[in-house]
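Laboratory data are not the source of any read-out in this text; all were calculated from the coordinates shown. Just so it is clear, the structure is predicted and the values come from calculations on it, not from any experiment. Cβ atoms are built from the backbone, for glycine too; each structure is taken alone.
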Structure I
Amino acid sequence: MKENSLLALSGVYHIKERVFSRLLRRHGMKNISPAQSRILMALWEQDDIPVRQLAALTSLDKSTLSLSLSRMEQFGIIQRTGDPMDRRVVRVKLTDHGRTYRCICAEAMCDMEEILYRGIDETELEAFQRVLDRILLNLTKQEQLRDI
């Protein structure tokens, strides 16, 4: 049972990323990957933040985040600047161009939610959310231990 759950969870993640990538392209966001859309969503909530905080908000690993930020900077979506209080800290903020993606990304997210939750009633969705929250908590705690 548990092995099947792990395979299913992995499959859901990978297929969801491919489908969401297509939805982003359909909505005109050809230069935005699903990982980059998570960065955008985090910055729309809280802009001009340190890279370390952005990594925590998006759950992206350092290499994926770094590559995504470089590409987003090339396309004029974000800007990285030094922190005036601490020169070791790099801050990330949206450009005016990056802010224009908000409505388009929201439309793609609505389409994705429609696909993901089709045929699932509210009670099932609430139970599923509780299980996902618990899995995320378990993984976050384990990652913080750094013993594996």
Structure II
Amino acid sequence: MTLLSQLFWGSVFLTICAVIHVLAIAMFTSYLTRLSEMLIHRGRFVRISAIVGAAFGMITFSHTVQVWIWAKAFMLMGVIADLNSALYFALVTYSTVGYGDLTLGPGTRIFGTFAGVSGILTLGVSTAILVALLGRLLPRHEPSHHDS
């Protein structure tokens, strides 16, 4: 791949993943709001466990879809030939673990790096969403036995 094609196709797949993640977060937020309303009369532990568990599951699903997209992109672009290696490389690159036991050639390294950038961006958004969710669910001040 030429440098320009790596930049172009890397940007295309990064954009696809970003759009999928934003849409998933929007749908999940709507669902979590309804779930919160349905659980309003449940105990605090049940409500928080259900909402955070659902949010975590939905976010994990979104990231899994994106790893599959990158794996298929590596195969479509002729970067990696087999699905097992493509999934493995996509996951370690997307998560920025990057073991280094499977590397790309000089003509595809820039393209592969976009999977890592995609992961950093969407994992950061996911972390922010979970922090905001917990901040909304957990009270700022828990009354202690001295407050009575």
Structure III
Amino acid sequence: MASAHEQFRNLAWKCGLAATHQRQVIYEAVIATPGHHSVETVYAEVRRRTPSISLATVYNNLRLFVEHGLLREVSPHSSMLLVEGNLAPHHHLICTRCKAVQDLEVADFVNVKKLARQAPRGFDLSQPLVEVFGLCRRCSAKS
């Protein structure tokens, strides 16, 4: 199995991206910990290894990684950029109070063929994603 370092270099090469040290550190910060990461949390982690890196560099590279399919954007309609390394098809549970996001690993949750037939003509259904909103366990307990 390839190390995270080798994995990133191979992915960057396939996408035509330069595999710089800064990009390597940013990518590894996201995939090292499962979950959904804001730009600020990635920036805080990356600064431990590369103190001179800027928030703009982290943001721009996360956007670039999402654009090239190295990472996945969570809730792309949200005002805050969240990314994850889990590229497998899955859905999300989102707490309406604390905004926590949890993965819902149910592959057949959506009938993609039926959904594609219902989409407006010419709409290319590329990645069906369901976001279910509610209260997480912690917020429910506070109610």
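Where is distance in nm of label points 7 Å out along Cα→Cβ at positions 17 and 33 largest, in which of I, II, III?
Comparing I, II, III by distance in nm of label points 7 Å out along Cα→Cβ at positions 17 and 33, the maximum is at II.
Could you figure out which one of I, II, III the value -26500 for helix-only ellipticity at 222 nm (-39500 (n - 2.57) for each DSSP H run of 4 or more, over all residues; to 500) was computed from?
It was calculated from structure II.
Given a value of 0.9 for distance in nm of label points 7 Å out along Cα→Cβ at positions 73 and 121, point me to the structure among I, II, III it was derived from.
Details: I: 5.2; II: 0.9; III: 2.9.
Considering all the candidates, the number was obtained from II.
As an exercise: relative contact order in percent (Cα under 8 Å, 6 or more apart), calculated from one structure in I, II, III, equals 22. Which structure is it?
So the calculation was done on I.
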